[in-house]
Structure 1
Amino acid sequence: MTGTEILDLAKTHLGEKYILGTSVPKNNSAWKGPWDCAEFISWIVFQISGKLYGCNNNLGNPKTADAYTGYWRDNAETIGKIITIQQAVKTPGAAILRVAAKGTSGHIVVSDGQGGTVEAHSHADGVIASVVDGRRWDFGILVPWFTYESLNQISYNPPDFTVYRYTLPAMVAPMVGKIQRALKTAGFDPKGIDNVFGPDTLKAVEAFQQANNLVVDGEVGEETAGTLGVSL
C-alpha cells in the first residue's frame, strides 16, 4: 500500500460535492459524495487498507466511524508519523493538516508530491485540485502502514501575510479589530470590537465562511479576508 495509491484514488473524485460535517460510510466503495475534508481522506485510507485512521474510534464500525481533523492530529501524535510541510509537499499521498482550534474545524488535504493538493475544499468548489503554497499549515502526516516515496525537491512557500486565527494566548492586533468590524457589518456579530481574536470572533468567522461557501476553518487568510473586504 503506497501513498501514490492514496493520491490516485483521491483524483478519481474530483468535482464531487462537499458538505461540512457530513458522515461518510468508510466501507462503501461506491460512495461518490458528499464529502468533508477529513471524511474524504479517512475513506480513502480505509478503501485501500481496510483500516480506519483519523476517526473517533479506529477500531469501530467503519460505516459509522466519525472522521475529523482533530482525530487526524491525535492519531499523528500517537500512532502516525508527523513530517514537515517541506517533506509533505514532495510526498505523493501525504496528508497536510491545518490544526483546528478546540471544538472547531481545521482542514486536511492530500499532497500530490509536486506542490499541489487534492482536497474536499468547500460547498462552492467540492473536491478540487489546488496548491500548498501561500496557505497556512501545521504539519504533514504519514499513515504508518503505508509506504511513501518522495519526489524531486520542491519548496513550500508559506503565506507572506499574517493569518489571523484563534490561539492561546489570543492574537491581539488592530487588524483583528478591522476584521471584527467587517464581520459585524456583514451581519456576523463578534460580540465586540476589541482587537482580540477570541472565541466569539472565531464563531463569527466560521459562520461567515459557511455562509459564503468558504473553507470553514475559522482562520482569516487571504480568501476570507478578501470576501470580507479586508486587506491583510
Structure 2
Amino acid sequence: MSAELPPIRDAATVIVLRRDRPVPRVLMGQRGATAAFMPSKFVFPGGAVDPGDAQVPLAMSLSTLCSDRLAEDAAAGLHHALAAAAIRELWEESGLIIGRPGTWNAEVPADWASFAARGYLPDASALQFVFRAITPPGRPRRFDARFFQVDADQIADDPDDFSAACEELSHLQWIPLPEVRRFDLPFITEVVLAEIAARANDPAPPASVPFFRNNDEESLFLRLSGASQPR
C-alpha cells in the first residue's frame, strides 16, 4: 500500500527589502537543524495560512492588481487570508510589524493576540505579490507558497529590533543582495532572489507573476496572466 501523500497547504512568505544603503538588503534567518521542512536553510519569514487569517481585519487591503493575480488558479477570497498570513508570519518570526495603529473591533484570533496587543491593525496595502511556488512531490511537507515583497520603510518600529521574534528562525539579519548566495539556500529561494534582484529598483508590483507549479505529473514554470512554459 502506498504512503499517503502530504497535503499541499496554502502559505505566505515575506521578502522585506531594505534600501537605506547603496546596496539593497533582504531580511533572512536560518531554520533549525531539526526542522522537518528545509532544516538549516536560510529563508525568508513565512509559513502556512491559519484558519483565523481569513477573518482578520486589515487596516488597508492589497492592491487590486495583487488581489487579481492571487485569485488566479486559487480558491475564491483566499487573497485576504494570504496577505494576513504574510504579516502574521513576519511578526511571529522576526518581531517586525507591518501595520497601522488601530483598535480591533472583532474577536482577536489566538495567534494574533501578541500583534493586536501592540496596538496595530495589519496593513496589506504595501505588499506586492511577486512569486508563487508549489513544493515538489516527495517532500515531507508541501506548500503552495505566495511570496510577497514589502519595503522595510513600511515596518512600524525599529527594523533592527528582533527581540519579539519566536525561535523558529535564528541568525536573523539584513543581507546585501549580492552576498545572499553565499548562504545555504533552498533552490526555490535562489530562484526568487534572482527575480527580486532583477526588479529591485522597480517600485510597482509586477503585472505578470512567475508561478513554479509542481504536481505528480509535471513541473511547469508559468506566469500568472502570462503564457506557460514546460520546464
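Upon calculation of helix-only ellipticity at 222 nm (-39500 (n - 2.57) for each DSSP H run of 4 or more, over all residues; to 500) from the atomic coordinates, which of the structures 1, 2 produces -5500?
Only one of 1, 2 returns -5500 for helix-only ellipticity at 222 nm (-39500 (n - 2.57) for each DSSP H run of 4 or more, over all residues; to 500), namely 2.
A value of 2.1 was derived for distance in nm of label points 7 Å out along Cα→Cβ at positions 178 and 210; which structure in 1, 2 was it taken from?
Working through the options, I get structure 2.
Looking just at mean count of other Cβ atoms within 10 Å over residues 98-105, which of the labels 1, 2 belongs to the structure with the highest value?
Details: 1: 18.2; 2: 15.6.
Going through 1, 2 one by one, mean count of other Cβ atoms within 10 Å over residues 98-105 peaks for structure 1.
Compute distance in nm of label points 7 Å out along Cα→Cβ at positions 50 and 66 for each of 1, 2 and report the one that scores greatest. The partial results should precede the final answer.
Working: 1: 2.8; 2: 2.0.
Largest one: structure 1.
Who wins on relative contact order in percent (Cα under 8 Å, 6 or more apart) among 1, 2, i.e. which is largest?
The maximum falls on structure 2.
As an exercise: percent of Cα pairs over 34 Å apart, calculated from one structure in 1, 2, equals 14. Which structure is it?
Attributed to the structure labelled 1.
Read-outs: derived from the displayed coordinates by stated rules, not from any lab. In this text the structure is predicted, and so the values were computed from the model without any measurement. Cβ atoms are built from the backbone, for glycine too; each structure is taken alone.
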